[in-house]
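Listed next: structures, encoded as structure tokens.
What follows draws every value from the coordinates through simple rules; no lab data is involved. Since this is a predicted model, take the numbers as computed values, not measurements. Cβ atoms are built from the backbone, for glycine too; each structure is taken alone.
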Structure I
Amino acid sequence: MSHPAETIYDGHILKLERLDGRWEVIRHADAVALLVLNEQGEMLCVRQQRRAVDAVTLEVPAGLIDPGESPEQAARRELQEEAGFDADVTLLSRFYASPGFSNELLYLFRAENLRESRLPMDDDEDIEVVWHRPAEVLEGLRDGHLTGAATTVTAALFALQLLAGPA
């Protein structure tokens, strides 16, 4: 079904459109996020200042898929930029970030067989790599002493499932 779209704003990372003269929709590049578990059952997280929510967030490594890049390539690149590792990646899930107003599709990958490999971070990134137990991440998000993202919650839930073993 085709919807007449009026462009309200066309910026660097998003486009705001009005569909059918009524619905405001954000067009945004798709993104990737990575679940990395160590031998102790901790998940790799990154802490960084997020201006949109005016807070330091705890997230899993993540980022936008560049034009011409596959989700797998983007996942490996983001892991190298944000955490200094390359890895073998396997798709765990894909989901929309906020389908009520955005078309951004997120791909969640599991990263295994880590190898040291550093790519330069983006100029605007100031990231601290930390390891946390998935249950502690979920508890911190629940009680409010941590601020995170949908990818943080999703990765932590997958981590708990993977650590529990086959059902």
Structure II
Amino acid sequence: MQPTNRSSRILLPARLWFVWFSLIVALGLRYIPTGRLPGVPDWVALVLAFWCIREPLKVGMGTAFVLGLLVDIGLGAAMGQHALAYVVLAYFATALSRRVLWFSPLEQALHVLPGLLLAQVLMVLVRLLAGAEFPGWWYFLSSFSGALLWLPLTFLLLLPQYQPVDRDDNRPI
């Protein structure tokens, strides 16, 4: 008997072009000027954490560092602020990748939330060390909105990997 919450479909391997395309789209979404709207997720951190969990051999700390520098340049932030936070997030996600994949996407979101919060705390600490003011507690709302978006993001990013259902009665798999 099959478990009801798991899919019986086998995923194809992730294509490297799609991984990079999704990271570039996330970078473009990060560059959209939203001002100081609370709750807007850090799209790069979210997609980066997803691919570090799903494909730790293709996306890792080097990718996180380069994306962090690109975000720093694009947003005019302190150089290395996002790079440091994304590298720590990538390490956190890669270290938990084998464990997190056993859970449902909703439970995965609960595992990803501390990593997203840690990345934001690091960014705030770098800003405070550089002499900026504390952005307020609403700043951390974006980690929670990112965790809420984990389920639709998982579905969207895994969509190209689903195989068509070809049933063969002679093969058990």
- Query: Between structures I, II, where is relative contact order in percent (Cα under 8 Å, 6 or more apart) highest?
  - Reply: II
- I, II: which one has helix-only ellipticity at 222 nm (-39500 (n - 2.57) for each DSSP H run of 4 or more, over all residues; to 500), as calculated, at -7000? I
- Tell me which of I, II gives 2.2 when you compute distance in nm of label points 7 Å out along Cα→Cβ at positions 23 and 159. II
